[in-house]
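As structure tokens, here come the structures.
Taken together, the values in this text are just the output of simple stated rules run on the coordinates, not laboratory data. Note that the structure is a prediction, hence the values are computed from the model and not measured. Cβ atoms are built from the backbone, for glycine too; each structure is taken alone.
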Structure I
Amino acid sequence: MRRIALTLSLAAGLLLSGCASLTPQTNSQPSPKFVLEDYFKGRTYAYGVFEGRDTKLMRSFTVVADGEQAGDTFTLHERFLWNDGEKQTRTWVFKKVGEGRYEGRAGDVDGVAQVTTVGNAMRIAYGLRLPFGGSTITVHVDDWSHLFADGAVINRADVSKFGLHVGRITLTFIKPDQKRPVAEAIAADVTPQPSSPPRP
């Protein structure tokens with residue numbers, strides 16, 4: 001039994017080290033370029049799920065986010081509605097500190113979040129304080145977003161504590177007024193295909 005547990009622990013460690021070795025430089029595509037303040041300006045919708053460490057679906061949620069630039073800071077107000085009716089809010093304040101680099105702060109974030117953008121990728125690394133047993137615990141969040149065609153963003157955030165995987169958040173961001181030329185071109189090009197004749 002100990003041997004099995006040790007094997008599983010080593011496997012988990014290898015998986016975690018593999019994830020940790022990714023960087024925005026090695027985990028991005030050249031375009032479309034992800035600029036935090038450009039993409040999240042105005043209103044953005046998101047739909048997502050939280051999976052436990054065994055990948056079991058635990059909860060789902062919807063987000064409405066509103067972003068605005070004021071001087072050298074960008075503020076993003078997020079409102080969450082979970083499938084069980086719970087409501088949450090978070091306000092991010094980002095400040096650009098270099099080319100493709102930002103610092104982010106929020107009320108439930110421990111310290112300063114480090115944000116890096118390269119090509120179509122954005123990575124945010126931060127500690128998140130969560131309520132637990134009348135107090136709070138801090139978990140580490142490794143948050144990746146990738147911008148694709150038609151303004152769609154796929155986000156994956158791995159949550160860990162003491163280096164152990166706790167769960168994953170996956171969500172899709174969309175811009176409500178975004179034109180979708182790629183999807184529309186595909187839809188316009190779809191024509192019925194003749195069925196293949198049956199084989200003799």
Structure II
Amino acid sequence: MAKNILVTGFEPFGGRGENPSLQVLSRLKAPAGARLFKARLPVSGRAVGPRIAALIARHKPDLVVSLGLAAGEAAIRVERFAVNVADYAIKDNSGWQPEGNKLDAAGPAAYFVTADPLKLAAAARRAGAPAYVSNHAGGYVCNTLMYRALATLKAAGCGARYAFIHLPVSTEMALREKPGKNISPSLPLDLLVKAVGAVIKEAATRAH
């Protein structure tokens with residue numbers, strides 16, 4: 001059972017005033033017998049790597065779960081691996097927009113997550129939320145975070161598990177979209193919180 005759990009969410013980006021990863025993060029509670037550390041991350045490809053490395057060094061987690069927004073999705077998406085590329089369709093919040101840059105010139109092409117995505121997606125579905133395993137986290141800051149986090153954990157040799165969960169827009173966010181605008185698929189915030197809690201509990205029971 002994981003003793004120390006680090007969960008991260010991202011600040012708003014892309015013109016939205018909210019991010020469901022932060023909405024969920026604020027309502028999460030620690031599984032029994034564990035300590036839960038929460039952190040808000042910048043949507044900045046250059047800053048997110050040093051930030052996650054500092055958080056891992058400070059909290060020494062047994063489990064790290066990162067949450068992000070995948071607008072347009074109708075389900076929770078559990079990512080399988082991070083790729084060695086930064087290819088941003090839009091500028092990040094610092095104004096950076098790399099086009100196909102390698103994240104690490106000497107690094108591997110990809111890192112696989114270390115918490116079983118099939119079991120985590122199944123846990124989310126048991127909680128009542130549609131969920132599936134994704135083989136591509138995209139080329140934006142979410143993927144950058146995944147790659148940097150997995151590289152940091154591998155270099156530390158601590159055996160901590162890592163998972164990345166992409167969330168759809170919350171229904172509460174969708175209801176605040178301007179009339180006449182194409183509304184994103186969504187899931188209720190209460191359900192997102194319940195599903196992510198179930199995912200964390202599943203991952204925690206399998207972490208050392």
| Answer label among I, II for the case where FRET efficiency 1/(1 + (r/R0)^6) of positions 39 and 175 (r between Cβ atoms, R0 = 25 Å, to 0.05), calculated from the coordinates, equals 1.00 | I
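Can you say which of I, II returns -10000 when helix-only ellipticity at 222 nm (-39500 (n - 2.57) for each DSSP H run of 4 or more, over all residues; to 500) is computed? Don't skip to the answer; put the middle values down first.
Values: I: -5000; II: -10000.
Value -10000 for helix-only ellipticity at 222 nm (-39500 (n - 2.57) for each DSSP H run of 4 or more, over all residues; to 500) corresponds to II out of I, II.
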| note | log10 I(q)/I(0) by the Debye sum over Cα atoms at q = 0.08 Å⁻¹ gets -0.24 when computed on, of labels I, II, structure II
| mean count of other Cβ atoms within 10 Å over residues 103-110 - structure with the largest value, from I, II | I
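State the single structure among I, II that was used to calculate relative contact order in percent (Cα under 8 Å, 6 or more apart), giving 30.
Checking each candidate, the match is II.
Say we calculate mean count of other Cβ atoms within 10 Å over residues 23-30 for every structure; which of I, II gives the highest result? Please report the intermediate quantities before stating the final value.
On the way: I: 13.6; II: 16.6.
Checked I, II; max of mean count of other Cβ atoms within 10 Å over residues 23-30 sits with II.
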| said: Comparing I, II, where is distance in nm of label points 7 Å out along Cα→Cβ at positions 135 and 151 highest? | reply: I
